[in-house]
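Scrolling down, you'll hit the structures one after another.
Coordinate-derived values only; no laboratory data. Quick caveat, the model's predicted, so the values are computed rather than measured. Cβ atoms are built from the backbone, for glycine too; each structure is taken alone.
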Structure I
Amino acid sequence: MLLTMTESFFEFRQRVVAREPRTQPAPTSSAPPLTVSELTMLIDRVLRAELPQVLMVRGECSNCHAHKESGHFYLTLKDAGACIDCVMFRDDFRLLKFDPVDGVELLATGRVAVYAQRGRYQLYVRRLEPLGQGALELKFQKLRAVLEREGLFAPKRKKPLPRYPVNIALVTGQETAALQDMLKVLNRFPWLKPKIHHVPVQGAGAAARIADAIVQINRSATAELILLARGGGSLEDLWEFNEETLARAIAASKIPIITGIGHEVDVSIADLVADHHAHTPTEAAQVATAQWRSARDELDLASARLRRAVKNLLSDARHRLSACERHEVFRRPTDRINSLKQLIDDRERSLRIAAHRGLASYHTQLRRLEQRLEKHRPTAQLARMRERIATLSEQLFHTAARRLRRAHTQLAKLDTRLALRHPRNLLRLSTERVNAAGRELDALNPLAVLRRGYSVTMLKKGGIVVRSAAQIQGGETLITRLSDGQIESIAEDAQQPRLFES
């Protein structure tokens, strides 16, 4: 019993329960209730028991997207009446050769199980395959984008075709119309050596067989050009020429490859990678022999150019020969000989002069070397060394004498300083300094001043020295001090004291 696409899980469960024999009584209200997890596990066990482990489901793709963090791919398959959620894990999704998009009809292979966290069933997909011509076109566009990013379609990678190929390898079916079309063109040139490499051009495995044939041709290195051709057909018939293995074999070929696959509207991956893309097998053969068709005309043109060139060379040689005949050398050959003799004489004279100059230069150098050798002779060196030793001895004597005189002078100075600091001299100097100080004190002594005729007047009362007449009042007793005594006197008039009488 299988779950149909239009039947829900609960309808399927009710149908299964209705068909099972009722051997056990219905649960009573006293039975313990199930938890949500237990119910989910029960549903999962029923699905695993009733459904096959591998299912193939066909439907239209929608809501497809890849999770950025986990890398898992999620989509929904639907038809006119139902839909089912699907998940494809990262490792399986990486193996896909196309990018699923919304609206594409797909064939999904996997198993149905319950996703407990969301409480719903979903299809766990292991493999996805596109259906119909739209799927093949999707696969074609994906492979084309990959190879274009790698640079396999770049014009700078394509190899130039040989202008006049003779050994041509025909890679196609043995009994195909494409082979006959190419041979019709190639047989027009009997000197060509086409070699047929029979390969299947349709069906599974044909791309690998064609790639192996290209590798073998390159390995043998007997062909100058490869023609890969096939007649027209549907996209499915021509699909082997869109396989990656064949595209990489064409790109790796060291021998240039011309493709002529299908009709003019057909363009395959092999056409894009090939060094030249012809629209039909006939056009491929015509491209290979294009230069041969015009070879006769080019050969005639080259022959004409060669004849003109030879004729021009002969004419130029005749003119040169005539010029040589008219040349002065051939008309008077002795002049040339005499001129050469004179040149030899000049060269001989120049050679003698150069030799004389060279000998003179060598003599000068020899004398210079003799002088240098004389300077470096042992006796001369000993004499120079004796002179230098004598000079150094004299310099040493003068230097020692100067240093000795300087030492005697310093010693005399030290002796003088030491004598000055002897205790006897120090005592004498101290006595002299004391006597000089005593003389200075005597000179400053007031008595010495008085002995020179000066006197000091003081008020008897208080002993104040009279420095001004304003200090004296009438009747005050004054004491005048002289060098040999003192005199008492009485002031009569303080304003105008009479110091002397007539």
Structure II
Amino acid sequence: METMVIEVPAELKEIVKPIAALIANSQRRLAKAADGRAVDYGEVEREVAGEVAAIERAIHRQQLAALDVDEPRVLIGGRGHVRVGRYPATYYTPVGEVQVLRSIYRPADERNGKTVDAISVRAGVVADGWLPQTARAIARLVESMPSREAEAVASEMGRLPYSRTSMERVAHGVGEHYVACHVEIGGQLIKDFKLPRAAASVSIGIDRVSMPMEEPRPRPAGRPRKGAAKRPVTVAYRMAYVGTVTLHDREGNALHTIRHACMPDGDAKQLCRTMASDVLVLLEKRPRLAVTLLSDGAHEMVDLLATEVATRLGVDSVQLVDFWHLVEKLAPAAQVISADEASALLARWKLRMLNTEYAAVDILGELAASGLEHRRVGNTQPVHEAMTYIDNHRLCMNYAAARARGLPIGSGTVEATCKTLVSVRMKRAGSRWKTETGNHVLQLRALALSDRWSDGMDLTLRPLRKAVRAAA
């Protein structure tokens, strides 16, 4: 058998043992493969992954040890620190824990200041020993699924071998860093964004969606029962806000969407201002972009777009209420007017709205002329409700003019975002959220669903890295 000799520098000798184990086990597996029997290759995959993980851990251990600085006094970010001891510490890599001996330091001007170590500071470690790529990978899992599922998925993949509680803690650690500066990060991301060549218009959409919030519940009067909760809570569904900035081509088709959100007790006006700022940056890049403001017929949403977005943009924009919400109002009205020809009547109304300017006003006249405004169907008055809806929003229903310019007329993008951003993740069975930790997951998920995860995490974790130098 032909053999090869590889020279390994003495400072890398720690990785030789796991490499030798990998080679020896590979030889064993090769010898067994020659007998023609069926093989549980999943077991082979798991064995190889474990052996490669051992090599990875050895490499990380040496790389991290090389980042240590052992000096009586050091400068960290220009601030003097003094050495207070040298102890082993655990660091968490994508393939498991490693222990490294390192020196720890305390600020020279704070007798009881928080201690730090050079390895964590230089590498930009998150929380207590979590390497940056490990932390962001865990955060990416947890923004997508509950920590229990994240643990199971990671176990099946053979990576990130950590408990669900550890994953939850790390994800919120990353989320805390991101939320603290996500407005500034968003501003940098939109500045760096490259507009698609096909982009001809941009739309801003806003909507609301309920999510389960954990709130304190008053304790009943009198002596508490045995086993009663010390801090009783209740789950109440509150309305979170979701916003989208979407680029469209000349036919109104969506090209790219940037998603924003705020918790139920968040500032919806600030959410709108953030989206307006995004659009202003996009208009600087391409001034000819047409602007559309889209929402359902809720007065709060319509008013937010008018007062917090349109006035801040300072450019001509088209504000529309969603075409399909109007159709939903007209469908039962058509059924009242003519049950036998309701489908044909609704189809005629839709065609007119799509092709004739301000057709909704003419349809309002038809509804009034029917004389059925107060005809009741159960507890509803469909014709009256359709008339009221059109009367309230008639200025935001010029769909034909918008279509002629290639602008979108539906708020489907923001409504879909309500489902993907909030409902799919935040409204799982048994879920309940506190404002702070819920916001961590919500903002991380908005970042991921906007296809900005990698750049966003780079900007979030980069400030954690600092140089450490020996003090003179």
With helix-only ellipticity at 222 nm (-39500 (n - 2.57) for each DSSP H run of 4 or more, over all residues; to 500) coming out at -16500, pick the structure among I, II it was computed from.
I
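For distance in nm of label points 7 Å out along Cα→Cβ at positions 104 and 456, find whichever of I, II sits highest and give me its label.
On the way: I: 14.0; II: 3.4.
Top value of distance in nm of label points 7 Å out along Cα→Cβ at positions 104 and 456, among I, II, belongs to structure I.
To which of I, II does the computed value 7 (relative contact order in percent (Cα under 8 Å, 6 or more apart)) belong?
Working: I: 7; II: 18.
The read-out comes from structure I.
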For structures I, II, which has the highest computed value of FRET efficiency 1/(1 + (r/R0)^6) of positions 168 and 384 (r between Cβ atoms, R0 = 41 Å, to 0.05)?
II
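So if we calculate distance in nm of label points 7 Å out along Cα→Cβ at positions 288 and 344 for every structure here (I, II), which label has the highest result?
Numbers: I: 7.2; II: 4.5.
Comparing I, II by distance in nm of label points 7 Å out along Cα→Cβ at positions 288 and 344, the maximum is at I.
Thinking only about distance in nm of label points 7 Å out along Cα→Cβ at positions 304 and 416, which of I, II has the largest value? Please report the intermediate quantities before stating the final value.
Details: I: 12.8; II: 2.0.
That would be structure I.
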Match the computed value 1.69 of Rg/Rh (Cα atoms, Kirkwood Rh) to one of the structures I, II, and report its label.
I
